[in-house]
1. Ranked by mean count of other Cβ atoms within 10 Å over residues 127-134, which of I, II sits at the highest value?
2. Matching task: 22.9 is the computed value of mean count of other Cβ atoms within 10 Å over residues 255-262. Pick the structure from I, II.
3. Looking just at volume of the Cα convex hull per residue in Å³, for residues 327-470 alone, which of the labels I, II belongs to the structure with the highest value?
4. Starting from the value 4.7: which structure in I, II was distance in nm of label points 7 Å out along Cα→Cβ at positions 63 and 263 calculated from?
5. Quick check for you: by mean count of other Cβ atoms within 10 Å over residues 79-86, which of I, II is greatest?
6. Give the label, chosen from I, II, of the structure having the highest value of mean count of other Cβ atoms within 10 Å over residues 47-54.
7. One of I, II was used to calculate P(r) over Cα pairs in 10 Å bins from 0, in percent, giving 4, 16, 20, 18, 15, 11, 9, 6, 2, 0; which?
Structure I
Amino acid sequence: MIKRALISVSDKTGIVELAKSLADKGIEIISTGGTAKTLSDAGLKVINVSDITGFPECLDGRVKTLHPKIHGGLLAIRGNEEHMKQIKELGIEPIDMVIINLYPFKQTILKGNVELEDAIENIDIGGPTMLRAAAKNYQDVVVIVDPADYSKVLDEIAASGDISIETKFKLAYKVFEHTSHYDTLIAKYLRDKLDEDFFPETLSLTFEKVQDLRYGENPHQKAVFYKEVGANTGCLTAAKQLHGKELSYNNINDANGALELLKEFDEPTVIVSKHANPCGAASASTIKDAYVKAYESDPVSAYGGIVALNREVDSATAEEMSKIFYEIIIAPSYTQEALNILEKKKNIRLMQLDNISAKLPADTFDMKKVAGGLLVQNYNNGLFNAEEMRCVTEVKPTDEQMKDLEFAMKIVKHAKSNGVALAKDQQTIGVGPGQTARVTALRIAIDYYGKERTAGSVMASDAFFPFPDCVEIAHESGIKAIIQPGGSIRDQESIDACNKYGIAMVFTGMRHFKH
């Protein structure tokens, strides 16, 4: 039976109504500081914590509830005769319910440009301590940390006069989940303040649920989408869905792949992606021209794909895109005319990401789950190693070829390895991703449209050539310049082959495997 409840909240949503309902059932209300004032102003009888402890709040409110008369009342096991004897001797009364939410640390640090001192002052000490004490003793104490649970608890009390042990257990679990999340946010905030590039000995991660998904990669798999707290505004989690069916697991994964590639470009650029691999990409003076070129790179694979654009979608671009079925279009904005055109297609998902070109911070972790562990690395933010980048052949690339080489390297960087990309005039001519042999990747990139289209193009490889066979095939297909990391023990054989055929080749010194 609940006789005494301690209430101390920073988010006062619904707290007066809850306290009134408890008081109407004869439950005594204990409270602190601002919460006590809110409840008193609402006409409720409130006992101040300092009247229980016999000790005033001090140190600007830093010490309020850290006292044996509070924690003894929470931690005493009611069925333990020795516990009950001790608290009686010490003048401690049991506390049967705790309703607490914590200082708004997350809201404080997400404001941006917050001073360290302000962040520190919003680290709650007494709240988590009481929550954990009550949750540890969940069989005897009802603990509520989430305002969404207020009505559920009241309904159960109204129905049975008490709270079931099953509900108490669930509420206790939510407390430890909440305090763990809270502490992880604090640790991450402080870690980010350190002027060090390091991987901690222990890594705690915290994410918040965005939505349930219909299923995972396949219909028999369950899936959920979580977001990282404080994630960069240019991330997919910040995107707004303007139209269409709910996103699937594959939609989100594929859109993220297209978005990561799009961030490589400042000029008007469009990426068409399928299964997180680029199948078409182009840059141009207008977003419409970039889209047309990207689509024409591979119109067959474009069907049912993802389109990512780094400029506002206007009506002319929307008209072109409306001719094809796409799963998702994601852009920084749309004109109303463009929306009117695209929304006629009920199955397309239209996403808006305001800061779509924002780069990820250099210290952002890139993570991949493996069975029983987690692989963590820095994001692959580079493209070339400026100190090692050099032309290694007798023929040098022209300025236009050099622009296309850089363009092609950006594309292949975001294709599954082994990967090869061909480009001409800032447009992909062919992409060969995800092959176990590099020469096979090149043949795929070339064979899709044939040698007529590849003539005069350039080629980028995500890793070095182990043999000169790729150069031989490049020559047969009319490829005029190659960019690759270099570093093979047979580099000279590839260089000699390029010199034989008059092909320019540039070494970058930076590999771009992607698995």
Structure II
Amino acid sequence: MHWLRLPEPRRDIAPAFDNSESARAWLDAQASTSPLVLLSTILEQIQAIDGTVTSPSEAVALLDLLRSAAVAVQSKVEGQFTRKALPMSPDEEQAFEITQQVWTRFGIAYLRLVPESTPANRCLQLQRAASALRLAHYCHYLAARSCTRLSDHLLLMVLTLAEANGVLRRPMADPDFSEHGKGTVSGQLVWAILMRIIDPFHLAAIELPVVNRLFSRWRELVDLRPEPDRSKGPYVLDLASLFGDDLKTGTPRYLNLSTVALKLGQRIKLLAAGESPEALKLGRTLSSAAASRLLNDLEQYLQPLHKEVLTTDQEIELVFGGDDTYAVLKNRILNPTGAQKSEQPLAYERKAIFGLEQSSRLSSTESRLRVASEHWAVVNGVATRAPQSDATRRLAPCLIGTLVDGEPRIGVMASLQCHDNGALSARLKWFDDEVEACSLKRLAPKGNTLFRVPAFVIRHKWGISLILPADAGARLGINLGLADCSVEELIPAEVMLRGTDFVHYACTLGR
């Protein structure tokens, strides 16, 4: 198994200390250092220890001191790269790289000590490695950065070595994470895998820590087994669906997720019965409706992974935001500026005289307005934008529009992530229901100018909904007048999805 070989250590960095006492003194001297600079310095010392300290017990003692210091400042650095527009700016990229490298290098350093240690000490090193690699993965999810193949291989290495040494399920306390109680290597790996299978990139920034806390409490409820337990129904995950053929024969590869599904179901029922998210340890950031939607969403991801239905590869031209999506659907600019004003059709004049504008869709894309757009390639359901040095940065979920065979469509870009080469990939979710583009009757001030606010009315089998820009100022229960629309008024009743540039409301008809 070629992936069982660790990356070569660096041997060109001299440690800044040679024992625990001098390491504590060195850390005390860094007290006034900024959190990011401290992490960068810790990263260098991790590599120094990994490459030069040969005594396993001495190396573990030094690594543990550095680990405690890194844990203390982790939360102070995360905000510098959490769910920023992609690709990240150089400063954001630097903060992410330093932080995830700290945990990746911790994992590698602890793993390198396992073969040289006594069997009695291997559990601690493997648990430290599993915890560090889980945190490295979590940094990728916070930053919406794709995980590397190396990070997957390192997780599998921990699993293989822990099983081979008989310590996969041995409980052990972790003083740096005392709030988690005693745990096992298996629990850390399960936690990392649970976060992986629910597509963490589709979660909003406020949802990700909620889910992470849930799985931290449930990590020990899931077993890793060499054979599947089919009596547990559909909630059995084969790790081969995540890691392919990289699993070693005999390695525990099946997860029984039925207990997690049961926990989710219990909380969904309690929320419906009136329990608050805070009472269910879901935090204060989500409303009851938002928490219920999140838990239902998570339950769907626990089902067995199905292969994507192969679709025809295609190039697609996307527009972003409410105004440009309106232009695609209506074939006119909602808020024309400069030369655009003279290019506008007579629609507004006709509407002023005759009322509702009944212009038909144009069948030829050549006669449509030109709107700023981006080219994305769709392969097997995943849209990808090639690396571009001057491309607009994107943040998801966001509103998108396009033309398919001359017909306009509106949708949402979700699960956006950035790859190491700067390419972006995402899932595109289109509204198949009837969509009507319109605007709010009231105008919105921007600077010294009043602008029309784009709105999109969607008719579903279950009722009606409305998409508005995130800064439209709509409030639940308050009537919204609509212009150039077959519906005069709607009342937002519930937030269905809060994107980065839009809010999707379930609505009732105005009175």
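1. On the way: I: 22.8; II: 26.9.
Structure II comes out on top.
2. Value 22.9 for mean count of other Cβ atoms within 10 Å over residues 255-262 corresponds to I out of I, II.
3. Values: I: 209; II: 170.
When volume of the Cα convex hull per residue in Å³, for residues 327-470 alone is computed for each of I, II, structure I gives the biggest number.
4. The read-out comes from structure I.
5. On the way: I: 11.8; II: 19.2.
Max of mean count of other Cβ atoms within 10 Å over residues 79-86: II.
6. Details: I: 16.1; II: 18.9.
By mean count of other Cβ atoms within 10 Å over residues 47-54, the leading structure of I, II is II.
7. Values: I: 4, 16, 20, 18, 15, 11, 9, 6, 2, 0; II: 3, 16, 24, 23, 16, 10, 5, 1, 0.
Attributed to the structure labelled I.
Values quoted throughout were computed directly from the atomic coordinates according to the rules given, and no laboratory measurement underlies them. None of the values given here were measured: they were computed from a predicted structure. Cβ atoms are built from the backbone, for glycine too; each structure is taken alone.
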